[in-house]
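The structures considered in this document are given below.
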Structure 1
Amino acid sequence: MARPSNEFLIAWSSLTGADIEPGWQAISLPSAGPLQVRAGRRSPDNTEAVLVGFSTARLAVADKLPEGQGFSVERADPEDSDKLWLALTRKSAGSAELFASMACDVVGALDDAVVAGADETKLLRVLKGRVGAWQEFMRKGTQALSPEAEIGLIGELTLLSAIIDAGVSSALAIESWVGPLDGIQDFALGTGALEVKATLSAAGFPAKIGSIEQLDDSTRQPLFVVGTRLRQIDSGQNLPAIVDAMRLTIKGEAEAERLFADRLLAAGYIDAHADRYPRRFEPAGTRIVEVADGFPRLTSGNVPAGVMKAMYEIDLDRVPGDNFGAEGALRKLGVI
């Protein structure tokens, strides 16, 4: 659970980082288990920061620290010690309000991981994972999802729920949800993958294909396309209700809860935007078809030489093939 914003805002307001000499001013906050947490300002740019100190965990030489449009993560040493200190710092052009929300969320994720028994090495992964999710969120834009993206996320959450209901563990199912992390397909399970398309169309099923790699099964097999048709109806569920239902399904499973929070954020969904999604939907049918011979697609193996990129649209209602259903597809993927 995110920490209260006043915890950081009051501390930042009492500090100044406008000295000419480079350095840190910082105030200790309640620790996150073995980790020291401080609110700070760095001179001479006077920007807000959250500093987290690790006594035993260390970064690998090849580790790259996340950096987004409104923040950066950097090594810091506020007390000239041999600890690993990481500073989550607002860039001058970054929104102060959004950065405060990010700080509350990231430290709250560390608190939750401590309660779940995570050691320092795991806590370092949690910190990098949650900051990486914010990196994706800011890269994709900090506004509410577009109507098309809203429909797409509901389609992916619908499949995620079906995967868990079919018997795949919650943590594995959510970890396989790689679409928010810019995976080529939305889910990577077993040796194969599932690509989700959702529509409100009652006649035909227009599906946008974003690249010549998306329906290429040369690297992951079997590959399935999941077509979920939705109907807008007042008695249905809106996106926040669907998100809350998934949270209830995985409640008490610390790793699944952490992964789900990371994926939602990377997908561009935050609870602060919940009132931006008033539309309510109900499922109106799902068809899961294997990408095989006869499936209409463009791949690197069948486009003319010299074609490097392509985006196109197909009608899933006219695609040949049996409907495997969620359980049939998961059995062929070898995960149930």
Structure 2
Amino acid sequence: MSRFALRLTHLALLALMGTGSALNALAADGPMVSLPQADKARLDYGLKATDLGRGWYLMAGANDDFSQNNGCNIINTGFLQTDNGVVVINTGTSRLYGEQQHALIDRVTGGKPILQVIALNLHPDYFMGNQAYAANTLTATPTTAQGIAAEGKAYEDNLFRLCGDWMKGTQAVVPQPSIQNTGLVNIQGRKLTLLELKGHTASDLVVFDPDSRLMWAGGLVFHNRIVTTPHAQIQPWIESLQRLKALKPSVVIPSHGPISSGTEAIDQTLDYLTWLDGRLKTAAQSGAEMNDVMQAGAPERFRQFAAYPAEFYRNVTNLYPAYERAALRKP
């Protein structure tokens, strides 16, 4: 394992132990990644921009569940600085997040123009900060844009309930359904590979830089955190992760949790989903009740992940009925 890989593994362990901004643990041969320090009294997300090289910057979110203490900021967002301007990846959970993100980007880039904003999927922490950006810069796949249009109001209501004052003035803004070309494409002067996959949602966009081999894996990959499953289909998700592994990324930025070296985070998500699929299938075939599955819990290797057991319980609630129906259909 490379020195950089070892340091990223150490970074993941620190995040798992809840060390917050102590993620400044990497030496000069790897990026120093800092988690935000939210100030609830001032409604300040405390966002930090980590230089990942070749124009890429990460704004890490807390590896946690939604709470007012972290401002409901649990998403990894970021941006690409090109000669022409800036491409933003995800805009966070609220109008306020988007505004503070935009201000930080302006400070880092010296006010370069925002040329494009990409929402990687339809979940609210990927796009609820869109109000901070010009409407003609907002982009997504057609399926994601359609999903945002259908569910945006419900997201507003749910997040106001969960996140309180952090959500003041937030309204869902639907991006343009303009990301229709995938494969190797030119984005604002940079050659990047776009992949539209599925499993976490019906449209999971992945941005891969073939030169640096850096991957924005979006909702397909979680690291040291239990996955979220409100729109999930496990088998397509597993197939999508196998496609990501085949690209052999050097650095993976998951939707939630610390960045990882190589395919570590992909492998971890695959491990969890493969176990979960087998567990739910076996339980349904044996006629187990949903509560029995929840009470049995997950194997020890998953119990230290962020949002366990609450997110695991939601996994079972979201997915188990489909496994029960499949078991009943069998002759």
Structure 3
Amino acid sequence: MDEASEVRVRDWLPRTVGLLLGTLALATAFIAAYVGALHQPKPRDVPVGVAAADRPARAVLAAVRDRTNKIKAIGYDDTGAADDGLTSREVYAVLGSTPDGGLVLTTASAGAPAATDLVVQVLTAAAQQARLPLRVTDEVPVASTDPRGLVPFYLAIGYVLGGYLASTALGISLGTAPRSLRRAGLRIGALAVYSVVLGIIGAVIVGPVLDVWNHDLPAIAGTGVLAAFAAAMVAAAIQGWLGVLGTGLVILLLVVLGNPGSGGIYAPEFLPTWLRGMHRWNVPGLTTDLIKSAVYFDRRSAAWSITGLALWSVVGLVALIAAALVRGSRATPRASR
């Protein structure tokens, strides 16, 4: 091997080994996160609402809590407040008593069918043991075209995936760090337009094309725009500072941890402790929650999801502009030589 070949090998080998080790680490994390989180879900503290003055319902929930931690009672001032908690996604069901001495369980299966199934199963057994008749009604049913309630999750993943793939494609083609504020603005504008198009396409697919939902399509499209843009800005910012290697961190945050921690496959209460609150701040979880709010629930339940995605978008945008000012300006002189 001549000297030039040896130099090429010395330059190529460390980079190749580094990339393969990084990919191996991501694959390992993917297996550990998905299998660890989803192989044997153990529900805990699934919230069920009850009015403070409803002693019979509270007594049943207290008896259940003494036997298992699968269900957790959430107290409300009155029945109206408990019903609001159901439609704003604070709880999966509300238990109340009836004048004839029975119980009524009002569920919202659109929140998470597995969670409401668990609540019905546990409280049906408790009512039978207490010898109280129980009537179950589904106030916010999941669509018959999505009986397992997974479409919001898969749609969210499509939006998030599209956003960070678009950012990655531009980074590979044009450089991860824009070389000027003007180029940063053009990239942000291109990703914004892309996000609008993807948001509309997703709404059309789940609407007229597949007929999963035939209502609230503008809200679904708006959710897609915000989700895709947030994912694109997060990816662009990380790649802008870390280069192509930043793609690994993007995948870790948005896919490896983001998907199982989104609460889209299993409700958060079914996940291991270290993943349970992740849906409140990661982009896939916020998007999944926002789609459910747009399609099924009271708009009040969308407030934090919109705020969270908007914050990710702003933080990513500012960080990308900063990367253009710092890393992009350093690259410009070398590129012009």
#### Entry: For 23, 21, 11 (semi-axes √(5λ) of the Cα gyration tensor in Å, for residues 159-262 alone, calculated) the corresponding structure among 1, 2, 3
1
### Task
Could you tell me which structure in 1, 2, 3 was used to calculate Rg and Dmax of the Cα atoms in Å as 19.1, 66?
2
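Every number in this text was worked out from the coordinates using simple rules, so none of it is lab data. Keep in mind the model is a prediction, meaning the values are calculated, not measured.
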